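Engineer: Structures incoming, each one as structure tokens.
What follows is calculated from the coordinates using simple rules that are stated; it is not laboratory data. All values reported here derive from a predicted model rather than from experimental measurement. Cβ atoms are built from the backbone, for glycine too; each structure is taken alone.
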Structure I
Amino acid sequence: MRLPGFIDGHLHVLGVGYYQTIVDLSSAHSIQEVIRILSSKKDEKIIIGRGWNQDQFSENRMINKTDLNQISTTIPIVITRVCGHVLVTNDKMLTMAGINESTSQVLGGSFDFSTGIFNEKAMSLIHKKMPKLTKEDIKKFLLLANKTLIKNGITSVASDDFSSFNVDYELVIETIKEMYEENKIQVKITQQVNLPYEKLQDFLKKGYANKRIHPKFKMGPLKILADGSLGGRTAAMIAPYSDDINNYGIKSFSDNELFKMMSLADEYGMDSVVHAIGDATSLQVIKTLEKVIAQSNRKNHNHAIIHAQLTTKSQIELMEKLNIGAIVQPIFMNTDIKIIESRLGDRINNIYLYKTMYEHINLGFSTDAPIEPVNPFYNIYTAMTNRSIKYPFLDSFNSDECFSLQESLNAYTVNNLPYVYEDALNEDDYIIINRDLDPDDPESIRDALVLKTVIDGEEVFSLK
């Protein structure tokens, strides 16, 4: 069966490659298993891992520095939670980063020296002390990511790469451009520009706003990370977490800071796409965008909320009024389905309202890879069933919000066009899969395989 090439509306290309070079902890079902996996890496100068999830640990708690100190007190260790919003270090890494009991907290995040647990903006204290990427590192990650994306039938992406590592954004631009010129990568990239205010000013003054760097590589909207994750309990909430009643999550920016960044981008013709998971953050973003749109000299806007997991029906009405879209990840249900009730209590019927959004606003799909697998068929299966692949024994969640096959395909192609550059989808970008998709059989759709991927008429992947 032939299909248009898939467009992933938000992921991290460099992260997809990088994740394949570090320790994968996603399969660990206990802290002891994490310790066992990491202990096999004692020959490394620094041990870096990602993918752990305390909600699947038999100990039913967060891993901490005492656990990591069992592995080594002489090798620095940094492991990041599956969501990317929480990390844990051992004492050696804390010493290397110059962090002690007297170190000041970071606005928009927090850390606990006694446990070695950091979240949100406080993670920068650790990130800036980790080994800096070289151009060769970036090239290696791009090669790995490109291979993964085209193997999965993804021909275009919107990618947040400037914030993933402690590296200059111009080095990222230069390296991606070189890789295209050498025909080392083929997937089309629209960069979601995630930069702090001062670097954003530099980016704009140098004329990068909406600039096409290469026929397949363009600078896109401003990307803002406005809160955290549901799993890490850092998404900002109007009411507290049901399983942590004194915790309302974390907003990364004040209203004024958000407005300052969005309005600056708007002056240069850039839209804003904003990570907002908690309902408090969604409301903050909608209200701020309303102010930006009201003062804008531009006629056409393609702003969007990324994730929007807890965005309420009343907030969706405001988004429709303001023509604010959404870039969502049904695949998040894969992991979140296990924790939704404990985190949210009686609010569970007012979340993941993606089908409602689809009926009222422009909505595109993405995976936020490497947070979840980049496979579009997993995402489509989850959208159609609201079931988890990881926890198949759990019932469908909020089945009124399930998508049809055609709606899912639309959200993966034509609906995603506002968030990537204009020629992201054309007749010369297509895939061949191993079966016809049956709209009444989501299980078979989940297991579909890509046989061939074609970009701009060139075959870039063939299943051997």
Structure II
Amino acid sequence: MRLGSEGIEDLQRRYKVFLIIGLIGFLVLFLRMWHLQIIKGGEFSRLSKHNRIRIREIPASRGMILDRRGRILIDNRPSFEVLLVPEDIVDMKKTTEFLHRILKVTPQEVEKRLEANKHRPPFKPIRIQSDISRLHLALFKTHQLDLPGLIVDLRPRRAYNYEHMASHLVGYLGEIDGHELKQNRFKGYKMGDFIGKYGVEQQWEPFLKGMDGGRQVEVDALGREIKVLQRAEPYPGNNVFLTIDLDLQMTCETLLQGKEGVIVAMNPQNGKILAMASHPSYDPSLFAGRINHDDWENLIQNPFYPLQNRAIQGQYAPGSVFKVITAIAGLEEGVISPQEILSCGGSYRFGNRTYRCWRKGGHGKVNLHRALVESCDVFFYQVGQRLGIDRLAKHARGFGFGKPTGVSLNDEKPGLIPSSEWKKKVYGEVWYGGETLSCAIGQGFVLPRRF
């Protein structure tokens, strides 16, 4: 068959069109390959390497907390935790539905965890839930091949051997937040780490925290571990010995059962705290993993404030024990002598108000010794009147009242020892003599914090 001139020209035009299309296609492929290999080559090489060889952390056990005789108050126990590697997830919807069905973790909660860890290194697992049951462990192992990206790992978890006992003293753990990560004292920590949030756990965090180890593992295309290439063992944290005596602490806790209050037992020879019990209390194991919303709401909405350590945060009028300070101030200032006799008829008139003694009929003629033994209010009303609030405040502060004790616990309230200057500054009012009488017996504005 012979082509005419018109057929040849048409064929040439088609050839040119196909040639241009082919050149454009090859150019696009070349540019794409250049972008992937030259521009993104380093990143993909790094991802490929991480996809084959990964670092899996081995968290260190926190140091134990023991009483003065070496008996363990807080220890560690093994816990199965569910971790998620987003880069290995094939079907995120299927994975989140499984988590919701088995662990009751909603897709929104998973999304929140992913968002909080969006700046983490590639292929670093994200904790979804701690301390799952053995039944849940079996379910995860059964579906492991169907759900790549989900890992169940064994990690240490805080074990509180005596539940509520000394909970305000030992404190609890919580997951570190973004604000804390920016602080210098948490340098080296990472999102997902648990730190002491309260009590001894917080105060001694640098000593209790150990040094994490890790293992270098080879994984397959689904992120499943094939073999361990290298391993670095973790170093546990240091143990902390308290001055608390376990037997005495348990006795104090028993005495407070069903009551609201606090008991502090101290060795008067050296100031060591042997027991510190505050009720109502809470179970610190609620915080060992991640406290759920209902438990948290029950704690913060409880009208008896179980999270408050009444020993160092509750501020109460000291009452008659403060009369010792009034007596010492009176002797030091010379306004009273040990032998001086004052009369108590059951009440004391000052200005236009009558101040009553706790004994309705009064104590009669009393000296300083009897006034202290029988806690005569009228006697100390008169001593307080002679002293005045400023001299009484000077001696009370000299004993350390009205300021923190320095006990190794956080959030201690300093208390209050009032003065005329203080009232003028805070209320813009002058001090009235009748207010001194109330302060002299540990009432009124007096709110010391001392043991």
Structure III
Amino acid sequence: MYGAIFGDIIGSPFEYDNGEKTKQFELFSEKSYFTDDTVMTIAVGEALMDAGRDASEEEIEKKVTASMQHWGHKYPDAGYGGRFYQWLRMGDAAKPYGSYGNGSAMRVSAAGWLYDTVDRTRKVAAATARVTHSHAEGIKGAEATASVIFLARNQMTKEDIKKYVVTEFQYNLDRTLDEIRPSYHHVEDCMHTVPEAIIAFLEGKSYEDVVRNAVSLGGDTDTLAAIAGAMAEAFYGIPIGIVMRAEGYLHPEITRVLERFDKFIGREPLVETNTQDDNRRVKKALDAFYQQGNEENFALLRDTLIERMREDGQMLTPMRDENADEDGTVKPAKHTAKEGFTYNREMHLVIDVVREQSGREWIPMFTDRDELGRGKRGVCTNRPIQEVMTYALSDAKISGVVINPFGQSVVLNKELIENLLCTLRQEKHE
């Protein structure tokens, strides 16, 4: 579901031919947001989990209808089409209305992940479509999308996926994006959205490249990118940097469903709802930077650290008692002791440091105890990140801070630390 939802967010600013039909655009901006594509993707995903894998098609239709009504009323202004909006308002009286719009395809991605065979996947996809999109083309669009996702996550080649789609659904996939792009315009039916999204997937080289392909066509860009992005996730996965940037646009009740879905299919959650009290986001940002150490991912790490400091976030910091004997017995603090963090009158703890061969000293900080264990450090305490960085600036002997020095580490010199703290000070003044 992530691939569809993140594609929706990325494509949202360019809908209704508001882009320039180019692959060169900012992935996320202040104009990005999630639309009805995300809301209904979540609704269908939750319904299929609630129904269970062995539910009948009739049970699935009932669950999907109820869930779409529920989520639609939660987000009444998400950008629904006119007939679908009327369907939402009808409540228990809502009936299928023969639609062949692309909504059946953009919301179906969960079905591509939950079942063991492509036949079962197609039957469930059809059931999720029929509650509104009872036209043959609307059902076909949902089945085709879910089928591609199923085949992609099961390591089928793109050649075999293309052959299956052409054979089973008779879509014309022999066109290229360059041929489609000049005359393509905003259209919301499955017949002129699903095949184009599949071609964007087939021509892509990564999740990001697939989504850029879809958006570059123009037209209904959020839905094109949602459908193509769902396929790309199954084939390539999604880079951590994109996950972290996209999840910032989502509400906690949405991320809770995504987290539940990951657990339902037996994988570690890509997004987590309760991140206030830990440094999972910092570790994800570090992972993204190690995967691709470019300027964008460094900016992501920087922004993540600022966000954690804004939350008064903490990290594990090695400490030592400067006034303790070798056996650990604490002596009264000496007046000549180096300035550090005073916890009480009998204990004077100072930050322990790591030294380079050159003699430069760095304050180590650890995101969690697993990282701490890599270096077999001694006593550690949770200290506010901002406090430790401020301390590093104040000590002339300290060169800066190193996060996770024995794992995927990042070094922050004093210039970078000052930049982080300056940003925080400016926010407080504003």
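Engineer: Comparing distance in nm of label points 7 Å out along Cα→Cβ at positions 180 and 364 across structures I, II, III, which is largest?
Structural biologist: II
Engineer: For which of I, II, III does Kirkwood radius over Cα pairs in Å, calculated from the coordinates, equal 23.8?
Structural biologist: Only one of I, II, III returns 23.8 for Kirkwood radius over Cα pairs in Å, namely III.
Engineer: For which of the structures I, II, III does the calculation of mean count of other Cβ atoms within 10 Å over residues 148-155 return 24.6?
Structural biologist: I
Engineer: Quick check: 19.6 is what I get for Kirkwood radius over Cα pairs in Å, for residues 212-371 alone, calculated from one of I, II, III. Which structure matches?
Structural biologist: Label of the source structure: III.
Engineer: Match the computed value 13.0 of mean count of other Cβ atoms within 10 Å over residues 116-123 to one of the structures I, II, III, and report its label.
Structural biologist: Going label by label, the one that fits is II.
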